[in-house]
Structures are given as structure tokens and as C-alpha cells.
Structure I
Amino acid sequence: MTTGRFAPSPTGPLHLGSLVAAVGSWLFARHDGGRWLVRMEDLDTPRVVPGSADEILRALERYALTWDGEVVYQSQRIALYEAALNELRSKNLVFDCACSRADLQRAASAPVGEEPVYPGTCRNGIPGGRAPRAVRFRGNEEVDDFIVKRADGVFAYQLAVVVDDAAQGVTQVVRGADLLSSTPRQIALQQALGYPTPDYIHLPLVLGPDGKKLGKRDGALPLPSLDETRVQETLHNALRFLGIDVQLAPPEEMLRQAGDSR
């Protein structure tokens, strides 16, 4: 049985781009008669907005995007990530890194704001006089030496999502194309930990008038915002963005039409 999931970060209310990802994920899972899970990726506690997780869940309910089982919160699963990190250490697949972002910018001569390529400074041991900060996965020809535990002690997205998908039996991951570059890293971790690899499907992104990805910080959207008085119109537009043409109707009916059209 297919098991899909939607895993938003509770850093603000659901926005149009997230709704498109949720609808796409829900339709793929339900089309195959599968399960659809919801997981809150709330590890980055400084960015979490109190109350936004509940607000996201209420929004999903308004759009008839029902989920199976209990909602999982990453902040309650630290022990699982620690165990996975210890397993990677036992296999010599991670190493401590003393480099700061500024160090990497200088070493790689990368423009400010761009992700610098890690030059392998600490791969064979931390240089003398330096203290460990982050923990990195030993990459290969397909992936770089990426961070799995940050300098502030927070487990990185790449490791947490892989552990959770395996623990929850996720077989299908439908998400935005902005996460396409994360997929090889996650597959590398799955192989290192002996986890199965889900099927990955990446959806086009909803862009603003400036051509940039819409996020929770965007106040003006090119399509109706996600307020409670325009649920039908917004869901209708989200489905149209995914290339699915249905008649304007209550959310449950539009999702049924969308499922029949796939």
C-alpha cells in the first residue's frame, strides 16, 4: 500500500505553495487507495511560530485534506535521530567539522548568500586548535559532505526526514521542486542506514510576480490567499496549477473530481 506524507514546517500559516504540495501529495496517495500522513518538521525551534502547527492542521481540514493516524512532531523524536547518527558514526560515515559558514565562504570564494561547496577541510580530522561544531556525512561521487547535525546542536533536515520517512513506512514523497537537490543526499543516507528509498515526485513551484518561490513571508499572492472565506476558490486554483480542471464545488467534491481525472 502506498504511504504518502505532507511535512510542513510550522513557521507560519499554510500558504499557496504549501497547499499545492499538500494537494498533490494527497491526490497521489489517495489515488492508489493509500495512506496520507502529516508530520510537523519543527526541529528548527527558533523559527517555529507558536500556534502555527494547529493553524496548518485547521487549514488542511478546511480543504478536506484528511490524514491518517496521529500527527507526528519531529521535536518529540530526537532520540531516533541520535540513534541514527550513532549508527553512522559506527560505520565511519560521518565526521566532526570545525568550519563556520564564513570559513567555507572564504575557502570556496563563493559569493555571499550562495551555498559554498565544502572543501573537505575536516574530513580527515579537525585542524589543530579548532573545536568541533557541526557533524557532516561523508559524501561520495553523487553527493557532497553535507551537514547532518548543525553547530547549534539541531539535527539537520536531511537526516531527520530520512529517519522519519523510514520509521513511518513512507513509500512515496511528493514535494516541491525546490527540494530536488535534497533527494540525492537523502538517498545516500537511506543507503547508509539500510533504509528503503521511497518514490520521489517533485511538483512545479508556485512563483510570485518577481519569479521567486512563494513563502510564508510573502504577503501578496498572485492567487487568492488562504483565508476561510475563499476556500473553494483557492483549492480550485491550486488544482488548476497542478493541471487538473474541475468544476467549482465544495472541497470534498473537487478532490473527488480531481481523483477521478488522474
Structure II
Amino acid sequence: MSDRYAVMGNPIGHSKSPAIHAAFARQTGQDLSYTAILVEPGHFALAVAEFHQAGGRGLNITVPFKQEAFQLATALSGRARRAGAVNTLYWGDQDRLQGDTTDGVGLLQDLTVNHGVTIHRARVLVLGAGGAVRGVLEPLLAESPVELVIANRTVVKARQLANDFACLGNVMGCGFDELSGRFDLVINGTAAGLRGAVPPLPTTAIDGQTLCYDMMYSDEPTAFIRWAQKQGAGKTLDGLGMLVEQAAESFRIWRGVRPDTRPVITGLRAGALG
């Protein structure tokens, strides 16, 4: 019988994770199945337990259960502990439920390897102060940007998040109206795009040398990507590459081999993988 893996979330019907992991399995010769499981609010712990009792080996966790996964795990990686959220679960030694987060690795891999972006000595702006942002700050700061600014509508959240990560580099939090100067890299980690909205950025934050990256992805350019292009950003990228790269890191944790992500990203862009 194939080893069983899955992604849990709500909603989950749109997830590309089954197609991604199926492609990884074919590429690496791994015998596994990977499905998407819709979990109702309040039933996450039960769903995880039932999955494991049925022989499940590992899970990816998406909205809105990453914080619950963090609480449920009996052992956490260092990066998951700092992020306060888990997107990868698996059962390790003595059947202990292990929690990890691969979002930050996925973002960094997409930026630096897939697109050749240099973060070292760059001025970086991250939009939002929720779980999505918290999970990527440590790897971004490890690249030693000259400054990393977190901007959020609720200023106290941005400042608290900056304080939590201050030991890792030059990071500050502020409101959107406090932003000044241009940035080399702007990363949108807000959920505004779900409503077709864009964070209230000053147009002076970007110019023809700025790369704007949306951690969200869709078949059409996101609201943030459209706004950045209209403002004359030098380059724009969505989060599809991040999605595939974080999945590859989960696959490595589970199976001990890291697949080649390039053909998978290309296949998704072309609509060939679902």
C-alpha cells in the first residue's frame, strides 16, 4: 500500500498541493498517495488523529489551521517555534507528532535561486503582520538585508513582530503612513488580495528598480501585482514558485529527497498539472 500524505485546510478545493506532490513522487520514484482533506472548524485535532489512525504518514496544513497545528505538535523545529505556526506535520520517533514550517524556505528558494534576487544589503519591505509574514522573517533576515521594515494597518502588531525578531537583524515595524523612501524588495504577505484590495502603500516606496513579490498566487495577476505594474515596478512575481518550493521542502522532510521544482513550476504555469 502506498504511503499516505495529505493537505488539510478550509477551503481546500482549490489546492494545487495534490498535483504538486504527485509530480514529485513520479519524478523521484516514491510510492505515495497525496489527497486534499476539508476540515471543519473545531475538528482539526480529530481529523489529524483519524488520518494517522488510518495509516497517514504526514500532512501539510494550510489556512486556517497553522496555529492549531503548532499547538498540536509534540515536538517543533526551531524555525517552527520562532514562527509560531506549523505547515508540515509528520510522525517521528516513538510516534511523536513533529511540527515544522517550510514557508520561509520556500520563499527564499524562489527569490534567490529561481529568480536570482540578492537580499543581502537590500532594503526590504514586508506588508502584513500575520502568520504568513511571521513564517518568512527568519530566513529573510538571515540574508542580512540592510533593513527590513514590516508595515501593517494595526501598527502595534507590526512593532511587536519586529521586536520578536530584532535579535536576528535590523528590523522595524510601522504603519503604512509612516513609510518613507524606496525599497529594493517589497513582499506582500497580507490577505487584502482575497478582497481584490491593495495595502495603502505610498507610491514613493517603489520605482523601476524595485521587485514586488506577492505571496499569493492566481491564474491571473493579483491585485497587488497589477498595482505594482501600474506604479512602474521593475519586476513583479507571484507566490506560485514559493508554493512549489515549500512543498518540496516538506517532501524532503518526509521522504529524505528534494525533488527538482523547475519542471513542476513550469507545468503549473502551463496548466499541465492541474
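Figures for the structure shown
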| item | result |
| --- | --- |
| Structure from which 19, 51, 27, 4 was derived, P(r) over Cα pairs in 10 Å bins from 0, in percent, for residues 3-82 alone, options I, II | I |
| Of the structures I, II, the one that 18.5, 58 was derived from, the read-out being Rg and Dmax of the Cα atoms in Å | II |
| When mean count of other Cβ atoms within 10 Å over residues 11-18 is computed for each of I, II, the largest belongs to | I |
| Top of I, II by distance in nm of label points 7 Å out along Cα→Cβ at positions 75 and 243, largest first | I |
| Per relative contact order in percent (Cα under 8 Å, 6 or more apart), the highest-valued of structures I, II | I |
| Given 20.8 for mean count of other Cβ atoms within 10 Å over residues 19-26, calculated: source structure among I, II | II |
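No lab work stands behind these numbers, since they all come straight from the coordinates. The structure presented is a predicted model; accordingly, all values stated were derived computationally and were not measured. Cβ atoms are built from the backbone, for glycine too; each structure is taken alone.
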